[in-house]
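Pasting the structures in now, so scroll down.
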Structure 1
Amino acid sequence: MSAKQKRRKHIPMRTCVVCRQSFPKRELNRIIRTPAGEIIYDPTGKAPGRGAYLCHNLACWEKAVNGKFLDRALKTKLTPAHRAALQLELERRQALQGQTSDDG
């Protein structure tokens, strides 16, 4: 292979569990069920456990927190405490989005 013909790097694609759209893995948010059974937000995308991906759309986050999408994807039943923790992350995201829209 010559220097001019570089191989394109493979970009892993993942699907949002709510809207079912495919995105590059790094553009999505990962929620995991740890081996201990906890449900947490994984900002690095590398923590061990069963993962489910959500896009940045706040409507997808709201549906995931309030619906059965994460239950199905993580193959577990989310407790009210898990939903409350994810709700806090959703509210943080809503506040950040509100700040950026006020600046423009």
Structure 2
Amino acid sequence: MQQTLQAVVSQKQQLEIETSETDKALAELEKVTDQVPVYKSVGSLLIKSERQALLAELKERKELLGTRITVLGRQEERTKERMKELQEKLQEKLRPGSAN
């Protein structure tokens, strides 16, 4: 259960970093006009792209990341609650004089 929680938290942090990077890329694209050549990274290549297409792609990516972060946040909370419940049950059983 602890490993599950750590995995969820780690995934969520990675997605938050990716969201931050996407925000930075969007901010830079917003600063330039459609006439300025822009490129996107595809593997180890840089491919010339249209600014508007990249804006749309990054906005969609940001939305998807936000949804995934929300889902992982809920999963994190459910896992924490379950761990707390199990810890309380275990403590109850370990108390002296409790009926096991």
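FYI, it's all coordinate maths here, none of it is from the lab. In this text, all values refer to a predicted model and were calculated from it rather than measured experimentally. Cβ atoms are built from the backbone, for glycine too; each structure is taken alone.
For the reader, a short list of remarks on this structure follows.
- Given -27000 for helix-only ellipticity at 222 nm (-39500 (n - 2.57) for each DSSP H run of 4 or more, over all residues; to 500), calculated: source structure among 1, 2: 2
- If distance in nm of label points 7 Å out along Cα→Cβ at positions 25 and 65 is computed and equals 2.7, the structure in 1, 2: 1
- Answer label among 1, 2 for the case where P(r) over Cα pairs in 5 Å bins from 0, in percent, for residues 17-72 alone, calculated from the coordinates, equals 4, 18, 27, 25, 15, 7, 3, 1: 2
- Comparison of 1, 2 by volume of the Cα convex hull per residue in Å³ - largest value held by: 1
- Computed 35 for relative contact order in percent (Cα under 8 Å, 6 or more apart) - originating structure among 1, 2: 2
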